[in-house]
1. 2.2 is what came out when distance in nm of label points 7 Å out along Cα→Cβ at positions 92 and 172 was calculated for one structure; which of I, II is it?
2. Given a computed value of 4.1 for distance in nm of label points 7 Å out along Cα→Cβ at positions 84 and 300, which structure among I, II does it belong to?
3. Work out which structure the value 2.9 belongs to, where distance in nm of label points 7 Å out along Cα→Cβ at positions 236 and 260 was derived from one of I, II.
4. Assign the value -2500, calculated as helix-only ellipticity at 222 nm (-39500 (n - 2.57) for each DSSP H run of 4 or more, over all residues; to 500), to the correct structure from I, II.
5. Here relative contact order in percent (Cα under 8 Å, 6 or more apart) was calculated and came to 12; which of the structures I, II was it taken from?
6. Given that FRET efficiency 1/(1 + (r/R0)^6) of positions 204 and 292 (r between Cβ atoms, R0 = 41 Å, to 0.05), derived from a single structure, equals 0.60, which label among I, II identifies that structure?
Structure I
Amino acid sequence: MNSPSSNLLSPNAGPDRRHILKNSLAGAAALGAWSMAEELMAQPAVQFKPEFRYCLNTSTINGRNVMIREQIKIASKAGYDSVEIWLRDVGRMVEAGGKLKDLASEIADLGLKVDSAIAFSNWIVDDEQKRKVGLEQAKRDMAIVAELGGTHIAAPPAGATREPGLDLDAAADRYRDLLEVGKAVGVVPQVELWGFSKNLSRLEEVLHVAAGADHPDACVLLDVYHLYKGGCEFNNMELVPGRKMHCLHINDYPADPPRAQIADKDRVYPGDGVAPLNRILRALAAGGFSGTLSLELFNPEYHKQPAQEVAATGIQKMKRAVAVAFA
């Protein structure tokens, strides 16, 4: 017995064969369109295309080997809106006789802002004396950021990365203390997720600490790579309060090495890996995020290339990722 499909394709099929085929192909096309529509509908709804600021985290151009005055020139020439500086590099400049006020003027003259800064004070640790010293260090760090015209600084779980079991309620109280220090200086510390850490490596932990601080300045600093490294599958990004984010560390990661072995050095340009950037960007934007995208990479292959070339490629890749996400 012949199947309906074999009759349909047979040269001896009836006069309606072409009509049936046409309807079948149309049906298949409709199913394909429906599948695409379902995929689009699964993405978070965004009522507007955010006007992100494009920022260069100077680790991307091997800031350890490029002096900070050159870093900012590279960022400006490549077309960035701002820089995310490492205070170790500022310290090297000062040790060599440079002045903070001169650097601040150079940054402003180049049309840049300091949207964030990287430092590692032990504000979160259990040891009370170490925590006190950490808060004093944070105060000095934030004073430098303020003098350079910056308003935010990263607050990762430095000093609490090796031993698990940090009390998140206690961490929230400590974050509130840090926020109060920042309030007095005029710089907001952003509690940061570190995927490799034994504490604050997961999205729910960082959100707990930020919410538990119960402070008007509380905010989170997320990183695409660190979210993945910490076990995030990106299914609950809509839970992130985008309006309470100033900065996102944007990057990408390859499918190999696997999550357990992947490291900072494996980060790649946005769009060159397998991270669900469309979903991440749309979810954060749906939550109100329209702040700074800071390109943070530590790829040794990029460090072998001319820094200006890396910076230019980076901003092109970032803008392309945003265009695709909000097309």
Structure II
Amino acid sequence: MNTQKIIIVIINLLFFLASCEKDGEPPMDIPDLSTDSLKILQTNIPGGLYTDLTFINENVGFAITNFGTIIKTTDGGHNWEKLLSPVDFFLSKIQFTDSQVGYIIGGDTSGGYLLKTVNAGQTWQLINLNTPDKERPAGMFFLNNTTGFVSGKKLFRKTTDGGQTWSEVVGVISENINDVSFKDAGEGYSTSDNGKYFKSVDAGNTWLPMQSNTGDHIRKIYFAESKSFAKCRTGMFIDLSTGNKSFTVPDSAFNFLFIDENRCIGIGQHYETGYLPYGDIFLTNDTWATFSQKKYSPQSEAMNVTALAKVKNGEVIMIGFGAINTSVIELRY
């Protein structure tokens, strides 16, 4: 073997050994969530109490309010435009199934409604859901552009044509279905009162009734990697795979975003002295065994932090409703 071939063999061997060593290295540590990384952005967001927020990519996001306002950002939350909304009533949840098709649920004393866009929010179609007792729907989840579910008081329905027509999921019911959500294309859950919930493993075609080890009402559903959780009316979370209590969160945290199984953000409000509450952001890195808290002044910052969404890996946006201004709060991790 000549000298040139020997050198080539040695180089290849060194690359091989280096790659083996790299594969055997432990993964890089993921940084902990820290209140030091919270920052109020300077934005032109219209004032209002924002009930939900979603991002379809790292630039484009939408938010809704309790008075029918729909807004859109195309630069990750720094600048916002108000979209033409066909309603002025309470909007509670928004979801986009692709860059163009999106859905919103809401309602007033006249009943519950679905708003649908097929052009990224430029226009919205208003669909009357004809909800029982004219109640506003509580939950919504679409698996794709056409198949979706709505839930609420005596309400659990499915559509396969993008919301134009609906059928009962489990027949006419007399109970509350507080939320519905899917972990993936097959596995989904819906929650009810008195510790009851339902599970589907076939994209919502059939639902198996489940009973948790609590008599509390089970509300909103959350997913964290391999885990499936639901928050009860109190601060208790249950593990939906077992029905057992998993952990407890601060009483003043009302909405949550799981970064992974350990790291989570909670938002809400609490009262101290005076008439106005203080906005809250809670951060945990150990599944709520411990947590840190950031309080916001009700006058100048926020008296309630009401909506949050992941923009991209390493960045979350939250919206706080204040007595003077509406604040957009960024967390980087």
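1. On the way: I: 4.0; II: 2.2.
The value was obtained from structure II.
2. On the way: I: 2.3; II: 4.1.
Clearly, the read-out refers to II.
3. On the way: I: 2.4; II: 2.9.
So the calculation was done on II.
4. Working: I: -14500; II: -2500.
Working through the options, I get structure II.
5. The correct label is II.
6. Numbers: I: 0.95; II: 0.60.
Only structure II yields this read-out.
We did not get these values from a lab; they are worked out from the coordinates using the rules stated. Computed from a prediction, not measured in an experiment: that's the story for all the values here. Cβ atoms are built from the backbone, for glycine too; each structure is taken alone.
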